[in-house]
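Every number in this text was worked out from the coordinates using simple rules, so none of it is lab data. All of these numbers come straight from a predicted model, not from anything done at the bench. Cβ atoms are built from the backbone, for glycine too; each structure is taken alone.
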Structure P
Amino acid sequence: MPTNKLPHLLFLYSDTGGGHRSAVAAIIEALKLEFPHQHQAEKVDFFREYAPPPFNFAPEIYPVVSKNSTFWGMNYRLMDGKRQVALVTRAASPYFYMAVRRMLAEHPSDLVVSVHPFMNTPVRQVVHARHIPFATVVTDMVSTHALWFDYKADLIILPTEIARERGLELGIEAGKMQVCGLPVAEKFSSMPANKSEMRKMLGWPEAQMTLLLIGGGEGMGPLEATAAAINASGLPVSLIVITGRNQRLKDRLDARDWNIPHRCYGFVDNMPELMSAADVLITKAGPGTICEAFIAGLPIILYNRQAGQEEGNVLYVIGEGAGMWAPEPGMVVSLLKNWINHPDRLAETTQASQSLARPEAARQIARLLMKLVS
């Protein structure tokens with residue numbers, strides 16, 4: 001156990017998609033705001049730093065494997081059940097045992113928190129053997145895989161009531177689960193409301209409807225085709241495109257002949273400002289981005305989704321009236337035309353998106369985690 005008097009919280013994540021890292025960063029930020037100088041917190045990329053082969057290559061393998069939507073979705077569904085998870089974790093736990101022991105030796109902790117489904121049971125078993133509490137923060141919004149739910153975890157923090165219902169179906173005790181929302185950086189809830197001023201600061205055109213088109217950290221999905229369709233549509237809009245780490249895509253977009261005002265960015269660290277300045281978000285159905293859009297009060301057009309864990313996100317956004325599903329570039333353009341011609345419909349969608357915001361989620365999660373070490 002740690003020798004210092006302050007409780008030490010260890011967060012485990014993996015760079016298999018950007019959402020896990022962002023969630024941890026938001027929670028650690030909230031801990032500093034809620035409990036200044038009352039704790040220590042650190043994050044560890046468990047797969048990259050400690051897991052045995054081939055799991056230590058997970059951050060490199062994930063972008064390649066996940067692009068095959070059919071293969072990914074099939075495997076996601078095949079493994080999504082209590083029996084399947086029991087078999088997988090029974091096989092994986094001995095394989096991870098020494099890695100977890102080494103991690104705890106190098107990072108003595110009073111609480112271990114996982115934000116990745118595959119780590120939960122193998123890590124929890126070793127953590128509990130050392131009488132350390134273990135918590136999970138679920139970072140999939142609606143379609144929550146059975147791997148997320150370890151019935152022996154001390155606390156499972158969930159983003160939606162739908163996710164909580166899934167836990168109940170899997171036999172998790174109601175008292176072990178808390179619905180808080182998805183943790184999002186504090187800055188999303190503290191941006192100025194004046195879009196025109198924010199656009200001026202960013203050097204964007206101020207007068208036209210501004211569309212923010214993003215494809216996640218890897219620039220995934222039909223982002224280029226969607227940008228081309230909007231460019232050719234003749235709509236009175238400005239287009240801001242975020243390509244993430246996909247530099248080749250950014251280079252192609254930069255070289256394109258544009259008919260509308262536009263900006264192309266690669267990987268960015270000022271998404272709160274970008275969302276604050278935009279009028280409409282066009283994105284893949286990543287849970288973190290969707291929840292950030294709720295806080296920014298942006299109507300959402302979902303044009304792509306990861307098979308398996310993001311399918312429920314689409315149904316949730318549509319069902320709550322916060323956005324629409326448009327998997328083809330032509331459908332995106334048609335929806336934009338409809339909103340431009342019927343501003344009342346756009347206003348209703350904007351209001352619905354705002355109503356789903358949980359800006360206090362990260363702070364609420366921080367308070368719950370500190371209770372486990374108090």
Structure Q
Amino acid sequence: MMLKIIIFSVFAFQLIINITRPIITLYASNLGSNTFEIGILTAAFAFFPLLFALQAGRIADKYGDRYPVIFGMIGLAIGMFFPYFFSAIWALYISQFIVGISNIFIAVSLQNVIGNIAKESNRDQYFSMFGMAVAAASLVGPVLGGYISEHYSYNSVFLVSLLFSIIPIFICFKIPSIKKKRNNRNSIFESIGLLKIPLLKKALISSALVLYSRDIFVAYFPIFATKAHLSNSQIGWIISLQGLAMIIVRFLLPKLLEHISRDKILLTSVLLAGASFLLIPFTHNLVFYCVLSCLMGFGLGCGQPLSLTTTYNASPLNRTGEVLGLRLSTNRLSQMIAPLFFGIVGSWLGIISVFLVSGIFLIGGTWFIREDKKTENLSR
């Protein structure tokens with residue numbers, strides 16, 4: 001029963017985010033923002049999480065996971081309020097700042113609680129279920145947001161998300177609150193020092209690669225697709241197919257791990273995602289956009305659950321929330337820098353360059369997660 005509550009909570013908060021994230025790009029563009037300004041808006045989502053992710057993890061360890069999730073769910077509702085009532089760029093910025101910090105408290109606490117209730121033998125399975133809930137929301141959210149924005153208005157998307165956020169607030173009161181004894185208060189430098197653990201460092205790098213590339217696709221593909229004369233609902237379907245591919249690959253992941261090493265799965269998945277990015281600009285057909293989005297989903301879908309399990313298993317027992325916070329800090333650093341960088345690239349060289357450079361970065365990033373016998377033995 002507890003696992004069902006957690007999975008529902010994961011799906012609920014990810015659904016709210018996935019309904020709105022692609023729409024924010026289109027909404028901002030409709031309000032007159034250029035490629036660089038959209039990059040800044042996308043980076044706003046990661047700004048406060050970068051500063052507070054470690055603290056969110058420590059709070060989860062010290063006070064338990066329930067109240068940070070409730071706080072985050074209430075924050076999500078507030079974040080949906082501003083774009084619904086105010087059709088202005090500043091409202092989108094405020095929304096992204098609030099949603100970003102709310103997301104970090106929800107994500108780190110739900111990841112921590114699912115790691116706590118799982119045993120080492122079934123942790124891969126539990127985190128795969130966590131990942132499937134995220135992917136299911138990635139499937140439903142963009143389609144729903146695309147149809148609402150196309151047939152009603154951009155503001156209506158945020159109204160629906162606001163309504164969707166009410167029930168999860170009450171459901172989250174049932175989440176267990178497991179507190180962990182801490183002998184001392186670690187400094188930020190001691191937390192960063194955990195990166196000396198080779199297995200943990202590899203997990204964080206692979207997670208950052210997956211998250212930033214997913215964000216870049218969601219932020220910049222709608223602009224690219226609009227110039228290719230696709231409708232909002234078609235854009236929503238293409239992004240949602242990536243979520244469907246993630247569901248499929250995460251369902252198969254436990255079986256794949258029985259036959260293939262973690263390193264080989266990670267390496268292959270990131271290469272596949274990188275190749276898909278490179279091919280997007282040379283595709284001028286709706287069917288091919290759908291195929292490449294699916295291939296990207298297959299590639300990106302393995303990264304999150306694998307890195308989550310590896311991160312939790314490599315963490316000191318009384319610092320799991322802190323280490324998961326460190327993982328999310330790394331993710332948010334990449335999610336903040338990447339949109340700014342690609343916003344500049346897109347402004348100077350055109351939107352096509354965003355996909356080409358991102359594909360090269362992904363493929364180049366496989367050097368950091370290549371198979372290593374020492375860390376491979378530890379990950380088994």
Structure R
Amino acid sequence: MRISLLEKREDFYRILQESLNKSSYVKVKNISSKKFIINKYLNFIATKTINSSVFQNLVNEYSNSLVWWKKIIQKIYVRLAISKVFRKLFGHGIIELPANYEKYLILGGNHRLRLFSKELKFSILILKKNERLNYLKNDIAIRTDNFMSYAPSIYEYGEDWLKEEYFVGKPLNRLNNQEKMETFKEDVIKSHLEELLLPTKKAWTKEQYAKFINEEIDFILDNEFLKNVSITKKVIKSLLSELIDTLTNDEISVSWSHGDFQMANVLIRDNQFKVIDWESANKRFYLYDIYTLAGGIRAGVSLKRSIERFIEKISFSEKVKMNKDIINLLLIEELRFSINEEYSENFYTSGLKTKQICESIQKYLND
């Protein structure tokens with residue numbers, strides 16, 4: 001998420017300063033500070049002297065519009081905005097941060113901050129102040145306990161940070177060739193099924209599944225430090241109960257999952273790909289990640305259409321027999337994902353998108 005959106009959602013600059021100051025990643029604190037340039041639209045915070053080469057992933061993300069004339073304008077803007085000469089001119093402000101971080105390019109994020117090293121040999125993920133530990137704990141667990149050739153390796157980690165392999169590439173949704181995009185999508189799904197979803201799949205009873213979800217949601221929604229909420233716990237739990245009660249099968253296949261398995265989180269370089277941003281990792285209905293990528297729900301596709309696209313995709317598989325339970329499980333997991341993403345004591349108002357998701361699910365059920 002861009003800084004221009006983050007600052008509307010939370011007191012981002014205060015959270016940034018406090019998160020960096022308190023992080024255990026820096027063993028010896030430097031009491032001095034440095035001036036960093038803020039670019040709200042390209043989502044970076046950097047000193048005026050850091051080398052432009054460290055911005056390569058931002059170049060790939062923000063200067064590859066699928067519309068040719070927009071692509072030209074974007075490329076010119078991005079190149080000027082990251083250059084040492086014009087970085088300050090194109091910036092939107094200055095912030096003082098601990099001098100320990102002057103060699104890093106800092107990117108804003110939903111629940112974590114990402115730091116790219118000057119040498120581009122690794123990147124650091126730092127948990128933002130007041131965010132739930134699961135955004136780091138589950139990420140570490142899923143990537144250290146399972147072999148996934150398509151996930152960046154974790155080199156080391158601490159209580160509120162991890163150091164991972166750096167991979168430069170172009171987001172899958174920025175490829176100009178539609179056929180190539182679909183081929184990569186198939187390869188990503190195949191690897192994900194073979195290396196994570198199927199090896200970690202286990203059968204849970206409906207009771208176990210409901211207990212797991214309800215305990216998680218209660219923990220999130222009962223946080224006394226939430227400021228304002230746009231939808232009450234009562235409304236959410238009522239919809240959740242309706243979905244769970246409708247399940248007819250007592251056996252539910254659950255596996256470890258990425259959670260935000262969308263094209264923007266798949267980086268492509270030559271014929272290689274890596275799936276990044278594992279902060280939403282959790283145990284879910286095992287087909288949820290496939291739905292997220294194939295259905296395009298994170299790319300602005302409506303809930304109804306995303307389910308239709310998933311059904312079109314999965315109908316070719318002899319191993320999956322489509323039924324109403326599968327659809328309801330996807331709806332449950334989409335609601336869970338939204339609650340995990342949209343509720344934080346850092347936010348001015350929690351649950352804005354969760355309210356929309358609940359309305360979309362209810363409309364889908366009524367139709």
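Numbers for the structure displayed
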item	result
Among P, Q, R, structure where Rg and Dmax of the Cα atoms in Å, for residues 91-170 alone as derived comes to 12.8, 37	P
Highest-scoring label, criterion being mean count of other Cβ atoms within 10 Å over residues 59-66, among P, Q, R	Q
Test item: mean count of other Cβ atoms within 10 Å over residues 51-58 calculated as 14.8, pick one of P, Q, R	P
